[in-house]
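What follows is calculated from the coordinates using simple rules that are stated; it is not laboratory data. Remember, predicted model here, so these are calculated numbers, not experimental data. Cβ atoms are built from the backbone, for glycine too; each structure is taken alone.
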Structure P
Amino acid sequence: MMPEASGPLQGVRVLELGSTVAGPFCGRLFADFGADVVKVETPTGDPLRTIGRHFEGKSLWWASMHRNKETIAINLKSEEGRDIVRRLMPCYDVVVENFKPGALEKWGLGYDDIAKDHPSLILVRISGFGQTGPYSERAGYGIIGESMSGIRSITGDPDKPPARVATPLTDYVAGMLGAFGALAAMRRRDTTGKGQVVDVALYESAFSMMESFVPAFEKLGVVPERVGSRLHGHVPNSLFPAKDGEWIHIAAGNTSTFRRLAAAMGQPKLADDPKFVEGNNRLVNEEELVQIISDWSQDWKLDEIYEYLVKNDVPVAPIYTVADVFRDPQFAARDMLLDVPHEEIGTVKLGGVAPKFSESPGVIRWAGRAIGHDTRTVLERELGYSAAKLDTLDADGAIATRPPESTAAE
């Protein structure tokens with residue numbers, strides 16, 4: 001039996017336009033916590049349906065990204081399709097889009113077009129460089145934002161080209177900022193009755209994670225370089241070798257934590273050595289300290305040093321693969337790996353909902369649905385369209401629907 005919708009956002013209504021990751025993740029956060037989210041995609045399918053791994057021809061990334069959402073297919077290149085979206089937008093508290101700036105205005109769907117009759121609308125706009133500025137019209141993805149934010153210049157090994165995180169990190173951060181911005185705008189609307197635009201730029205989403213380097217450059221002229229697995233200014237915080245060829249990450253940059261590490265190493269006097277006594281001292285003498293810890297760590301097998309340092313209250317972790325995640329009891333204990341019903345492949349394992357709420361937790365009700373799964377349901381419910389009108393729109397290519405009997409049978 002499919003779980004009922006729950007969560008602190010029950011009653012909030014979101015219309016999600018756009019595609020791929022940033023906008024859809026923003027909508028996904030709302031959906032996980034109980035909001036009614038309708039995903040709009042082109043009748044040929046969102047590009048995300050073609051990205052990543054597939055099982056029995058079905059996108060597994062789509063199954064996760066678009067869980068808990070109703071899915072409708074509308075052709076925004078047609079006047080009829082644009083008119084449908086124009087009519088839908090006032091039905092929702094929040095609209096999320098991540099088209100290139102100017103696209104909505106070109107279609108007559110810009111904020112000013114809609115807000116004149118629906119002033120309480122909140123429009124979340126996610127784009128590469130924001131809605132203003134000399135780069136606003138440029139195309140952009142999360143990785144482009146990362147490249148221009150400075151993050152990639154400090155990511156990777158110093159003797160190799162700049163690296164990237166092997167997941168669209170900035171797109172996810174932008175989605176979170178979009179959701180946070182929408183909730184803040186909703187709080188403001190509670191007192192003013194007016195909506196507003198929440199303008200999220202991918203490059204700014206990445207740049208927000210560079211905050212410690214901004215004053216350091218302005219005051220000291222410091223341009224950070226790539227330091228591999230280490231963390232700038234926090235020593236020791238890095239990978240260390242184990243006897244069996246594995247690696248373990250030890251994060252003991254705080255002075256109190258470093259004292260516990262030194263004691264666990266059987267070298268408590270390290271914590272009182274003038275070269276290592278405070279964070280700035282450890283930073284200046286980082287190479288020497290890293291070598292001391294490495295000499296100690298490589299006398300231990302990975303499992304042994306991991307268990308030993310955990311017992312001694314030192315922050316430490318092995319480098320997990322996805323297979324390791326599936327075996328770890330912590331993920332299971334907090335419902336972070338869940339079997340979710342999927343209309344076409346039975347069930348699919350998805351990552352759980354985060355964060356956890358004590359009184360109104362979010363739930364996963366279903367995996368991402370097929371193209372046009374809910375087109376008829378949504379347009380009948382929101383706009384009062386008849387079956388005959390929907391058939392005509394479908395035949396004209398303005399929408400894509402599933403036959404009424406296939407939707408009703410589920």
Structure Q
Amino acid sequence: MNVGSIIKYYRTKRGLTQGELAEGICSTSHLSKIETNMYTANEETVNLLLSKLGLQLRDITGDLEEIKELLDSFIHAIFMQDKESVEELFEELLQKEDYIETSDFVNLYHLYKFRYYLLKDDYRQIQDSLNILKRIKNTFDPVEQNIFLYFRAVHFNVTEKFEEGVKAINEFLENPLPVGRMWVGEACYLLSHLHTTLNQNEAALTFSKKAYDIFLSESNFTRQLHSQMIMGISYMRLYLYSEALNVYKTLLRNTRIFFYKTLYPGALNNYARCQYLLKDYAKSCKSAEKALDLFEPFSYEYGAALLIWLESKVKLNQIDKQWHTRMLLLKEVDTIIGNKYFFHHANFLEKYEFSQYEGIKYAVKWLYPHLLKLKSYGDAQEVLELIIDYYDSVNDTEKLNYYYGQWRILIARERNFYV
């Protein structure tokens with residue numbers, strides 16, 4: 001316990017100078033060394049200084065226990081996705097910031113603030129907080145070092161540095177120092193999410209199952225549903241459709257009852273994609289329509305539901321005025337999002353619906369390369385399979401072999417779990 005820093009905190013709070021506090025107890029220079037923790041004072045001197053401040057050692061010990069409990073509750077609320085409690089506890093921590101800065105919990109406090117700002121997606125505060133952590137990281141103990149490693153992985157995910165995130169989480173899991181099973185569950189969930197983004201679906205499935213089991217034992221219902229989302233996507237991409245449908249059956253029921261406005265639309269949209277891949281286009285269209293009614297208009301999620309609906313209508317050969325209207329709407333969404341993901345998909349669909357040759361030609365030149373650029377490897381694989389099927393149907397052996405080679409590269413990447 002840095003009792004010297006705490007004495008300085010309360011002396012300043014009481015409006016006393018060093019000379020006023022030291023008078024009759026020790027020299028001013030001696031007090032200065034105590035306050036800067038350059039010197040460990042004997043118990044009698046500490047008690048006299050605290051007594052003059054109207055405190056006892058047990059008061060300080062009690063305050064520190066309160067800070068520890070507050071920090072534990074704060075990170076637990078973040079893990080439990082309890083946003084209301086997170087905000088309340090963060091305000092409490094801010095009110096005690098000056099005191100925390102003098103305590104042994106200062107490093108943990110700044111680490112948890114970093115995690116809070118990542119949750120809030122506050123870019124400026126994230127960067128400021130990260131700069132502070134980089135300055136003080138040489139003072140971290142082994143547990144704090146590992147917590148920082150895990151939070152850096154969260155940061156890599158937010159900044160779309162997915163490969164770095166996988167490396168950081170794997171390093172964390174090699175030696176998850178005693179921070180609790182919930183930390184391991186969060187790490188496994190994040191790793192499953194990163195692998196999903198990288199289209200490494202076997203690994204995503206493995207770690208989402210591990211995360212689900214831990215969250216089940218910790219009664220973290222929200223994270224159970226998040227893990228099931230990853231499981232459903234992974235089964236779907238691995239062509240294990242019956243397993244995916246079993247996951248979605250439970251997921252849709254629970255999210256509809258408990259998270260209708262938040263998780264249910266996303267689960268519904270993923271379910272629509274699964275139905276599409278099963279070639280049940282009428283049901284896919286219906287599920288996507290439901291999702292469209294729930295998503296915020298012009299959001300990325302809204303665009304994803306629009307795309308599934310448009311694709312399903314093409315397969316059903318139901319190209320009408322509504323289809324063309326929604327095609328224009330998808331392009332408007334892309335203008336707002338700004339990464340041309342939906343723009344190239346929309347152009348591809350329009351050309352493919354008119355002429356398979358023109359559609360594939362566009363996919364080869366624009367859509368497939370752009371998906372690789374965006375690291376949308378799962379989507380790239382789907383488009384690549386369309387390209388391969390087309391060149392196989394027209395007996396273009398040279399292009400068939402080339403794009404089959406591209407497909408093998410994507411599959412090899414999928415199985416490279418430790419990128």
Quiz item: Taking helix-only ellipticity at 222 nm (-39500 (n - 2.57) for each DSSP H run of 4 or more, over all residues; to 500) from the coordinates of each of P, Q, which one would give -10500?
Solution: P
Self-check item: Cα Rg over 2.2 N^0.38 Å - highest-scoring structure of P, Q
Solution: Q
Practice problem: Using mean count of other Cβ atoms within 10 Å over residues 101-108 as the calculated read-out, with 16.0 as its value, let me know the right label among P, Q. | Solution: P
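Which structure, out of P, Q, was distance in nm of label points 7 Å out along Cα→Cβ at positions 237 and 397 derived from, given a value of 3.4? Provide the component values of the computation, followed by the final result.
Working: P: 5.4; Q: 3.4.
Computed on structure Q.
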Quiz item: Given structures P, Q, which gives the highest value for distance in nm of label points 7 Å out along Cα→Cβ at positions 149 and 181?
Solution: Q
Exercise. Work out relative contact order in percent (Cα under 8 Å, 6 or more apart) for each of structures P, Q, then name the structure with the largest result.
Key: P
